Structure I
Amino acid sequence: MELKLVGYTTPFHFGKFTGFIRHNPALELIVLDIQFAECISPPSVASLSRLRHLSFTCAHAIDAKGLISAISFPRGVSLEICSSRKKKDADLRSFIPSPTPIQELLSPITIIKCQNEPGVVQLYGGNSSFSFRCSGFLLDAYRAFSLFSTTCVREFHVKTSSCHDLSPPLSRLPALETLVLVGISTFPYDSLGFLAEEPVPCPSLKTIAFFDCNLDQRVIRELEEVVMRRKSSIAAWLHRVVIVRTAGKLPDGKLIHGLRQCVPRVDARIDEELPDLP
């Protein structure tokens, strides 16, 4: 059973709408692009045990927060919240209730993907997924982690044009094994050095992947130094580096060969997507 309401300009009455949802427990797919006249606490929560996907596009954060609070979601569901405010900054924390029921659905969260502009945060775990998107800038995507328990995250993807200090978000991911950096055109000097500082962040880190990043000789040399410094620490040894470009040039063959002297496995290729990163 499906429900699709897209493009309505007249606000819906929140209580009547959630009552309709509550009386249709067989719903499996819900796609909404609407707004509510007001959001109040519903008299009871709608239990949708068959729901597999809900996508809600809204202009007001309170609408998303209210709808999420009004539904009891089953494990295995895919939730998507989109801010329709064009080119406006957005804060994920204002779109979902706190404490959030999404945490229980995703527990344990194992994969996080994020970027600031346009803003995207995606979380995967418990056979469920949650994503938040906005067309503008996502205000401090890393602070959004504070809404969730991230102690079991194994894989973290971050897309940005310039490599900022990643130490704060990685400090929230103690079990991280795979770090994926996407679309970085500028690496400041020693921008990867924090990976070998004491105490070592992400002591279980084993794989670093670069997707469509500009890696010159200096960055490769800094990466080699990080690898060697981690070998003399209590951290796990880095055993795989993946470098993928969809177009353009890969690092010089001599640089790749040198990196292979300190990392057991180095994959460099031109491709449209990353390989599997176990």
Structure II
Amino acid sequence: MNIDIDLPGMYRGKINLWVEDAVTRVYLRECWDQDPDVLFLTAGGNESVGAILEDAHQRGYGNVFGFVDRDFRQTNYQNWLNSQSQLRRFVPTVHEVENYLLMENALTGCLLNTGSRSPNAIAQRLQVRAGELVWWMCCRQVIAGLRDEFVADFPCHPKCPQVTDAQSAEQYILSRPWYQQLLGKANVAARPNEIQNRIAASHAQVAGHLQSGQWRTEFSGKELFHHIRDWINPQPAQHANPTERDEDMAKAIAQWQVQNGQVPPEVLDLRLGLRQKAGLP
């Protein structure tokens, strides 16, 4: 990925952090007391962050990092504070950043709780909504698994000298492990009842998350956040669009968390990890 812009001018922060969206930017900035060393940049999606970080690495920028939603992938939180790790792309333990916003005390105490909702009422409403999302989360989990199976080890483009004619082009593709394993993966995915069995296994796991309370970290934070946002703040600022409502609520929740010493420890560790890897005190 080649980015034809003024990179030195853009990467002017001591820490340059790419995030997926405005809500993440607003929330982290507020939780970190407007840390002047961190310059936030918005990429517009997980894959965009990955491509941008690869470009920055190739160009030798050692102070460019990314923070992306985990979604259905694995977290790398265990390496955030590992001084030996060369980590550049931070993946949290929560499904997405909105999961940090589902704290009922913060939702109650924030300035935008114009509906005067109590912590118990908020917790109950979130629990009910999470119950309604079980099958939706199952379907998404199975789709994510299928995607990972078929995209893993997808061939990268060959270097120019590697392909010079039809035979070398064909040989390059046929020799890739991804292509050699493709038929086997397709046969497994297409077996009778394979999808049915995967959905059943996913449902057992997701239903367990609902029962244990892990839905707060494992379910879609965006869906739950939007559901509760409109309930606790039924009369938003005039002319505010959905994105602005998200940003305003995220900022209000972060302010309450900071004022009450309840910023999620993981969010604080992210800042520490970034400063450590950027060589800052």
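Source structure of the calculated read-out (helix-only ellipticity at 222 nm (-39500 (n - 2.57) for each DSSP H run of 4 or more, over all residues; to 500), -5000) within I, II: I. Computing distance in nm of label points 7 Å out along Cα→Cβ at positions 48 and 72 gives 2.3 for which of I, II? Checking each candidate, the match is II. Determine which structure produced the value 10 for relative contact order in percent (Cα under 8 Å, 6 or more apart), calculated from the coordinates; the candidates are I, II. Answer for the origin of the read-out: I. To test your reading of the models, identify which of I, II gives 55, 28, 14 for Cα extents along the principal axes in Å, for residues 184-247 alone when calculated. Matching structure: II. Hey, Rg and Dmax of the Cα atoms in Å, for residues 64-191 alone derived from one of I, II reads 22.6, 70; which structure? Source structure: II. If you line up I, II by mean count of other Cβ atoms within 10 Å over residues 24-31, the top spot, with the largest value, goes to II.
Here the criterion is percent of Cα pairs over 27 Å apart, and among I, II the highest value is seen for II.
State the single structure among I, II that was used to calculate mean count of other Cβ atoms within 10 Å over residues 112-119, giving 14.5. The value was obtained from structure II.
Values in this text are rule-based calculations from the coordinates and carry no lab data. Since the structure is predicted, the reported quantities are computational estimates derived from the model, not experimental observations. Cβ atoms are built from the backbone, for glycine too; each structure is taken alone.
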